[in-house]
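Below are structures written as C-alpha cells.
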Structure P
Amino acid sequence: MALLIRNAHIINADNSFHADILTKEGQIKKIGVGLQPGENKPVKVLDATGKLIFPGGIDPHVHMHLPTGSGHSSDDFRTGSNAALMGGTTTIIDFVTPKRGQSLIAAVDNREKEAADCHCNLSFHVSPVEWRTSTADEIRACFQRGYNSFKIYMAYKEHIGIDDDVVRKVMQTVAEEGGLVLAHCEMGEEIEHLRNKLAQEGKLSPASHPRSRPPKTESDAVANAIQIAKDTGCPLYIVHVSTAESVALIREARMSGQNVMGEACPHHLLLDESLYEQDFHLSAPYVLSPPLRSKKHRTALWEGLADGTLQTVGTDHCPFMMNQKEKGKNDFRKIANGAGGVEHRLALLYTFGVLRNKISLNDFVRLTSTNPAKIFGLYPRKGLIEEGADADLVIWDPDKEQTISASSHHQNCDHNIYEGFKTVGAPQQIFLKGKRVTDY
C-alpha cells in the first residue's frame with residue numbers, strides 16, 4: 001500500500017522544508033505541497049503536523065551475537081534489530097570477524113546466516129585478523145560480494161589484533177580496490193602490560209579498567225594508523241574516538257587533505273570515568289573499550305562533531321547480561337567488555353546535542369544518517385529524504401519526554417548504562433521501505 005504523509009517538516013543534512021511525501025513500493029515517489037493520492041489507488045494517509053521527519057537512522061557500528069569468552073553478546077540480530085527500530089534506526093552495520101585460519105569468505109557466509117532474522121536493513125564490515133598468502137585475494141572477493149569496508153584491531157593481539165606490518169598490507173590491498181579501512185586504535189601491547197601490572201599489584205576492581213587504557217594508548221595508536229594510511233593512500237575511519245588528542249590528530253590530518261574520518265559514541269559524549277569508582281555491580285556495566293573519559297575529552301568530542309572533524313555517531317552496541325559481567329568480579333580483565341545503546345542513540349543526541357545547541361537539526365541528520373550512508377556506500381538510496389530514495393522514514397515527536405530504564409528498554413539486557421537519563425524527543429512512527437514496522 002502507498003503511503004502519503006501530509007504536512008511533513010522534512011529535515012535533511014543540507015536542507016529543511018515543509019512538504020508532503022508520497023511513498024510506493026518501498027521508495028519515495030513524490031515530494032511536494034498538496035500531493036494527492038490519485039484515483040483508485042489504496043493509500044494510507046498520515047498527518048504529520050507538528051512533527052519532524054528524518055531519514056531512517058544508520059548505526060555504522062554494532063556487534064550483535066558477538067562471540068566472546070563470556071558468551072555471545074546478549075542481543076542477537078532479532079532482538080538487536082528490534083531495539084534499533086524502536087529508537088528510529090532502520091539500518092545497522094555489523095561485523096564479520098573470522099577465526100584465525102578461517103577464510104574471510106567462509107566467515108562472511110557464516111555471519112550472513114547468523115543474521116537471517118534481522119528485522120532492519122543490514123550490512124557488514126569485514127575484519128582481517130591475520131595475513132596469509134590468500135588474504136589479499138579474500139579481501140578482493142569481499143568486494144565482489146558487496147563489502148568494501150574492512151575493520152582492523154590494533155589491540156586484542158591474542159585473538160583478533162594485528163601488527164603494523166599486517167595493518168600496512170591490509171590498507172594497501174583495500175586502497176588498491178577503492179575501499180575503506182576502519183581502525184580500532186589502541187596500543188595493544190602497552191595495554192596488556194598495564195593490565196597485568198595492575199593485576200599483579202592487586203588492583204582488580206573495575207576502577208583499574210580506565211587506568212589500564214589511558215588516553216595516550218588511544219592517541220598514539222591513532223597517530224600510527226593515520227601515518228600508515230597516509231603511506232598507503234588508504235581512506236581511514238577511526239571508530240569510537242574517545243580522547244581530545246585523537247580528535248586533534250584527526251583534525252590535523254583532515255586539514256592536510258588526508259581522507260581520515262572519525263566516529264563518536266554516545267557513551268563517550270555523555271558518561272564520566274568517575275562511574276568506575278563504585279561497587280562492582282554499579283561500575284561493571286561501564287566496562288567497555290576505550291573506557292569512559294573525563295570532561296576535557298567529552299568537550300573535545302562535541303566540538304569535533306560540530307566542526308566536522310568527526311563524521312558520525314555510532315553506538316558500538318555490544319551488551320552483556322550482568323551474570324556475564326560477573327565473570328570478572330575478582331579480576332577486571334575478565335569483565336565482559338561492552339554495553340548497549342542502539343535504541344537510545346537518536347534520543348540522546350537530540351536531547352543533549354540539538355536541544356542544548358551543540359549541534360543543529362541538520363547536523364543531527366548528517367551524523368546519524370547521511371554521513372554513514374555516504375561513507376559506507378548506501379547513499380543516495382539511504383540517508384536523505386528525496387524522490388527515488390528508499391522510504392526509510394522516522395516521524396519524530398519533538399516534545400515527547402521519556403526516561404531510559406532497563407525495565408522498559410527493548411534491547412536484551414538486564415541493565416542499561418543510561419539508566420535514569422531523561423530524554424526529550426522520540427520516534428512516533430517508523431517506516432522501513434514505506435512499511436510501518438512499529439509505533440513507539
Structure Q
Amino acid sequence: MTPLVPIALFGWPIVSVVLFALLPARRAVISCLVGGWLFLPMYQYDLPGLPDYGKVMATSLGVLLGAVLFDGRRFLALRFRLIDLPAAVWCLCPLATSMSNDLGVYDGLSGSLGHLLTWGIPYLMGRLYFTDLPSLRELAEGIIVGGLIYVPLCLWEIRMSPQLHRILYGFQQHSFAQHLRFGGYRPKVFMQHGLAVAGWMASALVTAVGAWRCWPARPVLRLPWAVTVLALGTTLILCRSGNGYILAALGVMAWFTWDVVRTRVPLVALSLVAPVYMMARFTGVLPGEHVMAVAALIAPAERVESLASRVQQEDLFMQRTKERIWLGWGGWGRAFPVAQEGQRLVRAVDSLWVIASSFYGIVGVSAVTLLFLVPVVAVVRRMSRVSQGRHILGGAMLLAVLLVMVLIDNLFNAMVNPVNVVAAGALSGAVVEGKPVGRAVARLSEGAPE
C-alpha cells in the first residue's frame with residue numbers, strides 16, 4: 001500500500017470543502033460525490049466501535065462538511081415527507097435488528113451510523129440540491145461526464161490489464177483472475193470490481209442516449225452527442241461484463257418506448273421485476289432450478305455457472321432468514337447459513353437483496369427496495385398526464401430509468417454507488433418539493449407547447 005491511500009482518503013474531505021469554496025453548491029455536490037467514487041482507493045481503516053473509514057465514508061463526510069460550512073441554511077428548509085420514510089427506515093434498521101438480536105444499543109447505533117454515511121447522506125444531498133428541472137438535468141450531465149472521464153482509464157486497462165489501482169495505491173482491490181474475460185481484460189479502474197465499472201458505464205451510456213434526445217443543442221464537454229454515445233458504448237462493450245450489456249439494453253429500451261412510442265408500460269414492467277422476483281424466490285413460488293433453466297436458454301455456460309452460485313446463495317440464505325423473518329440476524333456473520341458441524345455453507349454473498357433480507361429481514365429489504373422504487377412510481381404517475389412536450393421533463397425520466405436499472409442489478413450484485421442514492425433522493429425531492437416540476441407537468445398535460 002502506497003502513502004497515497006491515507007492521503008487520498010483522509011484528504012478527500014478537505015478537497016470537498018475546497019470544491020464548495022470554488023464552485024456553485026450544486027456543482028460542488030456532484031463533483032464531490034462523482035469524483036470520490038471514481039478515484040478514491042478501495043481500502044478501509046478499522047475504527048474501533050465505529051464504521052470502517054473508507055471510500056464511501058470519505059465521500060459522504062466530505063460532501064456533508066462542505067454543504068454545512070458553505071450552504072448550511074439549506075438544511076433549515078428541509079422537511080421530512082412520507083416519501084422519505086424508506087430511507088429513514090433503512091438507516092435505522094441496524095439499530096432495530098441489533099436490539100431484536102440482543103446485540104446491544106451500541107452495536108445498533110454503530111450500524112445505523114454506517115447506513116447513514118453510506119445511504120443517508122447521499123440521499124440527503126439529493127433531497128437538498130436537486131428539486132427542480134435544471135438541477136435534475138445537471139445531475140444527469142454529471143453522470144455522463146463521470147462516464148467520459150472513465151473512458152480513457154477503462155481503455156488503458158483493457159489494453160494493458162487492470163493495474164491502475166495497484167500502480168497508484170499499491171494493491172489490487174479484487175481478484176485479478178476474475179477480470180480475465182472473453183480473451184481479454186475487464187477493467188476495474190478504482191472501483192471494487194469490474195461489475196461496478198460496467199454498471200457505471202451502462203448508466204452513463206443510457207443517460208447520454210436520453211440526453212441526446214432531450215437536449216440535442218446542449219452537449220456535455222462540448223463533444224458532439226454522437227461522439228459521446230459512441231465513446232461510452234464502445235467502452236461498455238469492451239468492459240466484457242454481461243451485467244453492463246443487460247442493464248444498458250433494458251435502460252435504452254425503457255427510454256425509447258417512453259420517448260418515441262409514448263408508452264410507459266415497459267418501464268412499469270421493469271420496475272416490477274425486482275420486487276416480484278424477490279417475493280417469488282422468498283415464498284418458493286420460483287424455485288432455483290427454474291431460474292437456472294431459463295438462464296441456460298439465453299446465456300453462455302460460463303455465465304450460467306456464475307448465476308448458479310448466486311441462486312444457491314439465495315436458497316441457503318432464505319432458509320436461514322426465515323428463522324428471523326422480520327428484522328433478520330444482524331451483523332457478525334450471524335446471517336450466514338451453517339452446517340450442523342458449525343462451518344459456513346457459503347463463503348460470501350453477492351446480491352444486495354439477499355444481504356438486506358438476511359441481515360435486516362423483510363423490514364430491511366422492503367425499505368431499501370422502496371428507497372429506489374417509490375421515486376420511480378411517483379415520477380411515472382406524473383408523467384402519465386403528459387401528452388406532449390415531454391422532453392422538458394427528460395431529466396426526471398432519465399433518473400427514473402437509472403433507478404430501475406439499479407433495482408434489477410441489485411438482484412444479483414451489491415455494487416452500492418452513492419451517485420445512484422443521490423438520484424433516488426433527487427427524484428424524491430423533485431416530486432414533493434419541486435414546484436417547477438409540478439407546474440411543468442400541469443402545463444404539458446393541458447397540451448401547452450414545449
Highest-scoring structure on FRET efficiency 1/(1 + (r/R0)^6) of positions 218 and 354 (r between Cβ atoms, R0 = 35 Å, to 0.05) (candidates P, Q) is P
Name the one structure among P, Q that helix-only ellipticity at 222 nm (-39500 (n - 2.57) for each DSSP H run of 4 or more, over all residues; to 500) of -8500 was derived from.
P
For 21.4, 77 (Rg and Dmax of the Cα atoms in Å, calculated) the corresponding structure among P, Q
P
Comparing P, Q, where is volume of the Cα convex hull per residue in Å³, for residues 274-425 alone highest?
Q
So if we calculate distance in nm of label points 7 Å out along Cα→Cβ at positions 122 and 210 for every structure here (P, Q), which label has the highest result?
P
When distance in nm of label points 7 Å out along Cα→Cβ at positions 50 and 66 is calculated for structures P, Q, the one with the largest value is P
For FRET efficiency 1/(1 + (r/R0)^6) of positions 98 and 298 (r between Cβ atoms, R0 = 35 Å, to 0.05), structure among P, Q ranking highest is P
Identity of the structure behind 3.7 (criterion: distance in nm of label points 7 Å out along Cα→Cβ at positions 2 and 346, calculated), options P, Q
Q
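Quick check for you: by FRET efficiency 1/(1 + (r/R0)^6) of positions 170 and 266 (r between Cβ atoms, R0 = 35 Å, to 0.05), which of P, Q is greatest?
Working: P: 0.75; Q: 0.15.
Largest value of FRET efficiency 1/(1 + (r/R0)^6) of positions 170 and 266 (r between Cβ atoms, R0 = 35 Å, to 0.05): P.
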Looking just at FRET efficiency 1/(1 + (r/R0)^6) of positions 82 and 306 (r between Cβ atoms, R0 = 41 Å, to 0.05), which of the labels P, Q belongs to the structure with the highest value?
P
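Rule-based calculations on the coordinates, nothing more; no lab input. Just so it is clear, the model here is predicted, and its values are computed rather than measured. Cβ atoms are built from the backbone, for glycine too; each structure is taken alone.
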